[in-house]
1. As an exercise: Cα Rg over 2.2 N^0.38 Å, calculated from one structure in P, Q, R, equals 1.08. Which structure is it?
2. Which one of P, Q, R has mean count of other Cβ atoms within 10 Å over residues 28-35, as calculated from the coordinates, equal to 15.2?
Structure P
Amino acid sequence: MKQIWRKSVRTRIEQQERWFVDNKGLDFAVTFIENIHHKAASSVMSMPSIGQLGHITNGYTYRSILTHPKCRLYYRYNDDEVVFYKVHFSLMKP
């Protein structure tokens, strides 16, 4: 299965990572990135149906997974690929 990250998601994650480095410290930022890429994304790649069901449109099932208590990663998948299309940070400044 192939994973695709939209540019807007990568940009938003990088902005948040820089904010964490400046305001929370390097260790917090590293943990944040590990939670997204190594834990959440790898869990989704191994079992795409693991996330919370959002909605079904145009033949795609949209789901989300919690990567941090205030961060949710949204994705859709089919037989060939998983597309991470949105990341939402609640109550956090970019």
Structure Q
Amino acid sequence: MSITKNEKAKIIEKYGKNPKDSGTSEVQIALLTERINYLSKHLTENPKDFSSRRTLSLLISRRKGLLSYLEKTSKESYSKIIEQLGLRK
């Protein structure tokens, strides 16, 4: 199972502007990062799970697109989210 409602609510509360804010780029990037971390761990334990591998690559490309959008629109938010999530530039 991916992330629970409680974990998702905590992520939204931490990265969003208010507890109901799930649409901003920062929140979406944080949620995608959580799912990517979960799938990466899953694939180390189950290397032949090719559907999860495909899903992982789709999530990574979606996060990459959101990060490039955030970099174009708000450099300070981009650098802040990169630092908080521990992503490479």
Structure R
Amino acid sequence: MQQQINDNLKKISTWKRIFFILAFFIIVSLVRILLWAVILLQIASALFTGSANKNILTFGQTLSVYLYHILLFLTYNTEDLPFPFSDWKLTEGLNTPEK
């Protein structure tokens, strides 16, 4: 058992993953700020125009999918690194809900 733990501690892949987890923790903090900005802008749009802004809807959906990809990586559900270590297009091409 002790030998297995020592072997795991020596794996470069484990330490790389820990580095990426820390990097994405910082990115998640920034994404949360952007999501709050999207929420506040949509509230303002609803108050002033009576409907959600379609451009902000698209951006909010893309940002939400990006956060989802990050969370999949952080929880070890995927080995695929999210943007900026992969293509941003993973988060694009979704249908925006019609309002």
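1. P
2. P
Every number in this text was worked out from the coordinates using simple rules, so none of it is lab data. Here the structure is a predicted model, which is why all the values come from computation and not from measurement. Cβ atoms are built from the backbone, for glycine too; each structure is taken alone.
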